[in-house]
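Peer 1: Alright, structures below, take your time with them.
Only the coordinates and a few stated rules stand behind these numbers; no lab work does. The structure displayed is predicted, hence computed values, not measured ones. Cβ atoms are built from the backbone, for glycine too; each structure is taken alone.
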Structure 1
Amino acid sequence: MRSLRLSLLTASLLLATGVAGAATTNTVIPAGAVQTATQLRDKAMADDTGYKIVESLTTEVGPRLAGSPADQRGREWAIAKFKELGFDKVYTETVTYPLWERHSEHAAIVAPFPQPLSLIALGYSAGTPKGGLTAEVVKFDSLDALKKADPASVKGKIVYIGYRMHRQKDGHDYGMGSAVRTQGPVIASKLGAAAYLLRSAGTDEHSRTPHTGVTGFTDPKDAIPAAALSNPDADQLERILGYGKPVSVKLDLDVGFNGSYTGANVIGEITGKKYPDQVVAIGGHLDSWDPGTGAIDDGAGVAIAMAAGKLIHDLPQRPDRTIRVIAFANEEMGLWGGRAYADKHAAEAGKHQLGTESDFGSGKVWRMSASVKPEARGAIEQIAKVLQPIGVAYDTKRPGGGGSDLSQMHGKGMAALSLTQDGTYYFDYHHNANDTLDKIDPRELAQNVAVYAAFSYMAAQAEGDFGSAPGAFAKDGAED
């Protein structure tokens, strides 16, 4: 009995001090894995695999509007590229979404000073009647002002909001820019507006190149014509409005919904040798808007993730856990691929070791943040030490959202990082005709690959987990 009492006392003390019990075991990354990750980082910094991948995608496929003929070509390209790179397993998962098509768009000021306007229709916009639509323009200074508007002042008119974005390293002005683009048309429609115009959600100042993007319409019956003006054309419209005379604009948008479409997420895996059913999830979205070739948004993200997987594949031994690279379908018009993936894999949230997506261009990664369990913070610090020499600072106070599509899996409980790229000039080219390969600096892209390869490998080799479990991070404040 005395022996039993001592054993019970010893067990109690161990539990109290945190020496025993899986819940208090710290996650650590073995020294050998840290060394290999450092070597991966250095190799990636001098490697051009990522650039060759995005060059291939933007040259051989070009723009990849979701649901267009190029959508299918993009999927075929991704399947072939995963196989060419040597991924152990390549497969697709279907994604169904509304089909929206663009055929043409034209606009002009018809009074008081007739002249053409450079603009582009927004995703899920309705088309205008045959022959176009002409109406008076009513300007609002902000989204809040529009929300408070008297419907009588809006009914039958073209609503215009001129919010101007400015260059920021973290791109935070896009929060309001995208809100004006997505919410504005919906509010205007409810107030009885005939159509909606906005200053493009972009930061280029001297180019008559408008930026497209999605609206918040979810039902074709509610949609009205909606389009974005280039910055110089928005300036011109505002100058003319400043004369105090009624301003009329004619819109002719041949766009609109056309049923539904079934595409797919394309997935490539490097199979883990020890825990093959546990995955480190990385990726980018395969679709793009149609004016450019989708180089920075998001060919670069797909290339970064594919190249990181390739570098890990080329190690002498497979990682302990599976590296899963996901080329998501139709992110641009509502995170359809990300939501489909999260719905399909929600029950497997606990098997997602750690994840994040690249979807902010190809500028250097300069900041890392994480949403993980407290016992995994030490492992995140180990990752941070490997990334610090290539310019990545660890922000311990910010959550990690997982990037655009993988934010949906983070919402189901996947532990996540945010790897913030330098977006100072990203919104000069975002969603417009200038999103082309020449905007990618191969050296900066290589730094991104180095970050993704090093963190993915370390997460795969970690002794312990990062806290993924159903619902684990539902209220951590990470960005969507």
Structure 2
Amino acid sequence: MTLPRAARMVLALACGAQFMVVLDVSVVNVALPSIRDALAFRPAQLQWVVNAYALVFAGFLLLGGRLADLYGRKRVFLAGLLLFTLASLVGGLATGPGTLIAARAVQGLGAAVLAPATLTILTTTFAEGPPRTRALAIWTAVGVGGGAAGSLVGGLLTQYLSWRSILLVNVPIGAVALILAGRGLAADRDAWATRRLDLPGAVLATAGLGALTYGITRIEATGWGDPATLWPLALGAVALAVFALVELRFAAAPLIPPRLLRARAIAVGNLALLLAGACFGPMWYFLSLTMQNVLHYDALHTGLGFLPHTLITMVVGWRVTPWLLRRVPARTLIAAGALLAAAGFLWQSGIGAGSAYLSGILGPAIVLSTGSGLLITPITATVTSGVAASDAGAASGLLNTTKQIGGALGLAVLVGIAASTGTGPQALAADYGRAFQAIAGILLAVAVTALALPRPGGRTRGPVSGRRASAGR
């Protein structure tokens, strides 16, 4: 399939921005010791270099998605990209802990505006069917590459340049993207943009998601029963419950229009995405620990060890899955991919201290990454299908929020399952093995959930009336 030049430009901009957003979730992890020494961070402060980005990113995703519907996709894309780029510059030049943490928080805000906008631009540029499937497959593959490349890129830049380079590298990339986007993206302010932002819903959703995410991040350190964990979780749950009431009863232009969730494809698809996020997000965490603590790889070799996972997922998702989706129903492909990935994680759970890379890492990687590549694009296509252009941003924000919350909640639960029973490599291998077995179990639930998706041709159309996404928008 050959895309017109304008469509290729849109796809390149959306994928480049998505790569930066996903990369910066994890790129600082390897550089934390260098950051601590250079800026005299106290131990309690250092975690906020990571958490400030993650919390703000998760908290503002729903709002970021709806902004694109109300104020124009091009305008919101440029604003998010500018904010992200300027925050990267400030963070890269920071001379103290407070400045760097604040810059990372603003980066997270820019990312929360930018990430839904990239998906919204794609779903309103490419018509449903093979063109959109191929675009979503490339966008998904780039996101997988960004997530997997974070530790490797961070390690290389920190080792051979400076920790500052992991933030400053975004500046020239962002500047070029701003110029190209200003010229290449068409203005798209339409009649629906005259609606006002649902400010009460925005405040409640942001506060609720932020508190919920913060509580989840505290589980690993304090456990489920500690007040430092329970209070944020409770406040987040209450805020989200009130948010749901406001959206259903009072909001004139809801942040998440209830008609979206009345579509079975969107509701069930997001549930499947939540469960899948609880598997593939924590996967990198436990694989990294396995390679370093069980097989005794250093940071660089650990990053290189992830290359098969990244490459296989990208190739399958980019080249194989779009071809299969023209021949196999999405629900069948999601279920098959989940079952294949579950088999790979069961294989991965058997790793031991004496395992070789080929049998302990590469073999399972081939199976689980093939399954991952088969299921992610069909889920994304399902939860963005049939959505009116006026709601495309809301649907994109919901998708990104679901994936983010799923990953955070999955990691918290799996860390508890993998609670250490010993200190030696073999004991740790058994601990991580339980986490991989639990991931396999969750993937079985993904396969069952996929069967509840509508059959081809049977999707309800109620919530998607109005303007349709069309090619050339």
Structure 3
Amino acid sequence: MTEDDRITGRSDRLLPTTRRALLHRVAVAQSEGRTPSLVAGVVRDGLLVWTGARSMVDGHAPDPDVQYRIGSITKTFVAVLVLRLRDEGLLDLADPLGRHLPGTPADDVTVAQLLAHSGGLAAETPAPWWERTDGALRPGLDDLLEQESPLKHPAGRLHHYSNPGYALLGALVERLRGASWGEVLRREVLVPLGMDRTTLLPEHPHAGGFAVHPWANVMLPEPLTDTGRMGPAGQLWSTGADLGRWAAFLAAGDDAVLSADTLAEMRRPAVGPDDADWTSGYGLGLQLRRHEGRVLYGHTGSMPGFTAGLWVSAADGLAAFALSNATSGPSTPQLAAELIGITAAHEPRLPEPWRPLTEVDEELLALTGPWYWGAAPNVLSLRADGVLELAQLAGGRRGSRFRPCADGSWLGLDNYYTGETLRVVRHPDGTVSHLDIGSFVYTREPYGPAGAVPGGVDPEGWRAF
């Protein structure tokens, strides 16, 4: 694979029938949604493998280098900047905002709550509507929230989307980095990822934003405002090619920007769903969505004249985006999700080939096989990537994967034992006695040696009654 392939992608990496189905869906969205133009793309395994576009101009469609305003997808960039600060030890997500940025109406709201929109802050700024007015009308942080009642809900209780909350996060980045959030974003994220067409203000070529009359086929230009301090909530402009790069980063991470482990943390639900059959949620700067049986993460975006959507399906190794230049019309978030479904249906992901381990650790190999928590059977397997996997044979939910640590222990990666430690406990002669996972004892036989099982084991052992 050449570097050019990795950056630009190649449309012939998808089958002709897949490309036709994707283009048809985009064409229907542009036509039925009555939008001046629409550009979309699919990313597979880190490559932009397809782009398609339609417009109201015969014989012309925007290419992946045309800028559109991406609205609240901007929040995913701001969240990455904040998580970088956390990973560098400059803040803790549990810190109240006032510890680093004192004097705002949200001093007691934590950084994590701001990221997850669970701080209870107002959804919007005081009037006038910030998306259509110049940012100079709100020069200070005190102008972003009502002084008398900035909180609409108790902090930490529920998800209540707050645009001013992300403006405060942008100011937090500025305070800790000593530079504007836009400059920090360019230096720390955009340049390392090669996203040179993502900017705070539009740069040629870019689409103009329009409102389409609801009852007639006429249009009205929308203002292209600089929202100033509210910029971290939705100011960015980007292109299809750059969003392809961003989707690839959100899917796999890049150690030059943010690790895959931290990105996985960002996409975990931060506030519990309202019901068991949840269809949407929010992590730390990333929206979560269920669509046609898939769990997607990414973000939606809208500003006057523009709508946008970007979703990633980790299970399928796919991502998709859609951009339009109409205030309302086609649901670009829905379209992006559907493009993932179309691609997955036409070209389901091929599993990785099975490969054996390249080296055999005899001590690890000896740990594999059945283990019992009390009388419940489990099996411990050694995977080709060097990870231990514990699974309940009865189909329970306490199975987890564990990666090795420098001290000889193992760290839980998922499910019940996420973050918990697995230790191999040995007899004085070095032979294995049992496994200890967060105080749970696993033995080689059901209710194994009395010395290993807390509370002891009946000395008469197993018997008939």
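Peer 1: Where does the value -10500 come from, among 1, 2, 3, when helix-only ellipticity at 222 nm (-39500 (n - 2.57) for each DSSP H run of 4 or more, over all residues; to 500) is the thing being computed?
Peer 2: Considering all the candidates, the number was obtained from 1.
Peer 1: Right, something else. The value 199 for volume of the Cα convex hull per residue in Å³ was derived from one model only; which of 1, 2, 3 is it?
Peer 2: Label of the source structure: 3.
Peer 1: Work out the source of -0.61, -0.81, -1.28 here, i.e. which of 1, 2, 3 gives that when log10 I(q)/I(0) by the Debye sum over Cα atoms at q = 0.11, 0.14, 0.22 Å⁻¹, for residues 217-344 alone is computed.
Peer 2: 1
Peer 1: As an exercise: distance in nm of label points 7 Å out along Cα→Cβ at positions 265 and 281, calculated from one structure in 1, 2, 3, equals 2.5. Which structure is it?
Peer 2: Of the options listed, only 2 reproduces it.
Peer 1: Could you tell me which structure in 1, 2, 3 was used to calculate mean count of other Cβ atoms within 10 Å over residues 33-40 as 23.9?
Peer 2: 3
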